[in-house]
Structure P
Amino acid sequence: MRERNQLLPLQNNHSMPKRGSSESPQRSCLGCRTGNDKGLLLRFVLTPDQQVLPDLEHKLPGRGAYTCCNRQCVTKAIEQRQFKRSFKHDVVVLPAEEMVDHIRRQLFGKIIGLIGLANKAGVITGGGDMVTEAVKSKRKPALVLIATDVSEAIGQKLSHVAEAQHVQCRVVATKDDFGAILGKAPRSALAVASGGFVAQLVKAIDRYRNFLGEV
């Protein structure tokens, strides 16, 4: 599936979480040296052959090194050889551009995977007209996803309807991506019913957009 780096403006955009309290474990970014909650940062670990590997789910064993969740800090950490300093010995690191692309694809894949799971759970409605009807209904969805490659007019119409009905809205992926997930023709928008998938999708999309510098 393709991903688009350029996303349309959001009407209902919620920014990334603010810096947490001192009660949460804190780590410093290798790029900008700013301290933040560990859970809000990107984690990197070493493979047995000493390669630096992003651990986006914070689940892999071993000592971790951290950067902010944005490509600028990842790039700066690599270019300034901060991973060697953090792990205290020579390490193998992808060139900055390749590492950024690798992380971006993993973050995007997380979004696509969550949409696929939500579709299998039967909580997805696809198509611009059906999404509009769903948002205006009594059992309105909790989240609307708009494809990045819809026309400006359609995108604004969908986002305005969602905003008027107090439904969260995000712009991500393409019409072909949405259609492929549903096993149907391209879809300009998806609606996600209330439930656990909504919070997960919002977090994954905002994290992805933050990494790209869109938030």
Structure Q
Amino acid sequence: MRTDTDRALAALNAPDSSLRLKAALHLGSNPDPALAGALIDRSATEPDFFVRDMLTWALTRLPPAGTVPALLAELTSATPQARSQALHTLSKIGDRGVWPAITPALLHDPDDEVARAAWRTAVLLTPEEARAALAEELIRELARGDRDLRLSLSRALTALGDMIEPALRSAVSGPDEEVRAHATATLHLLRDPEAGFDLAVTAATRTVAFGPGSPAC
């Protein structure tokens, strides 16, 4: 006879996302360490954002001793979503001991969602003594991608605090115009987090185009 857990596991593959959401909620509300693998596997393929988030929540309800090693193994998966979701879940678990697994390869992953998740997770988990090295890696990603990805990087950089300012100032004087603009916008956000990214980009673009004496500065 099938149990409620058996039915919930089967429902993780239902065509209706609302059924999958309810199934993930049930599994998280009734945590069973034996189900970690099934939850991680589903996270790697689940197309719905809200279901993925519920799967992450369900995984955080399990003992980290069992889930963290399985999540770390996902970081080398050939499936980008498996890597990004594993990073996201690790950030929610918050085990700072896993920070060495957030490698430069992940920080510079060719998939934007993986890189974005790696930036956010690294900033949360990297210890103080390794944050300077992390900053150097993140600076290399300036001017990558679209507006939203650049905003994600700026948020990660500003979360490192004032220690990032020298590296940003160095990038502002570099040869690449887009890197200079992104670095300048990030400096604006570092000084005034309430300014808003789009306003910071506008000000940065004028600064790069007309010099530091332009009206927008």
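Among candidates P, Q, the computation of percent of Cα pairs over 20 Å apart, for residues 115-170 alone that gave 15 used structure Q.
Looking at relative contact order in percent (Cα under 8 Å, 6 or more apart) for structures P, Q, the greatest value goes to P. Structures P, Q were shown, and Cα extents along the principal axes in Å at 76, 36, 29 was computed from Q.
A value of 18.2 was derived for mean count of other Cβ atoms within 10 Å over residues 67-74; which structure in P, Q was it taken from? Corresponding structure: Q. Determine which structure produced the value -12500 for helix-only ellipticity at 222 nm (-39500 (n - 2.57) for each DSSP H run of 4 or more, over all residues; to 500), calculated from the coordinates; the candidates are P, Q. Of the options listed, only P reproduces it.
Taken together, the values in this text are just the output of simple stated rules run on the coordinates, not laboratory data. Bear in mind that the values here come from a model prediction, so they are computed numbers and not experimental data. Cβ atoms are built from the backbone, for glycine too; each structure is taken alone.
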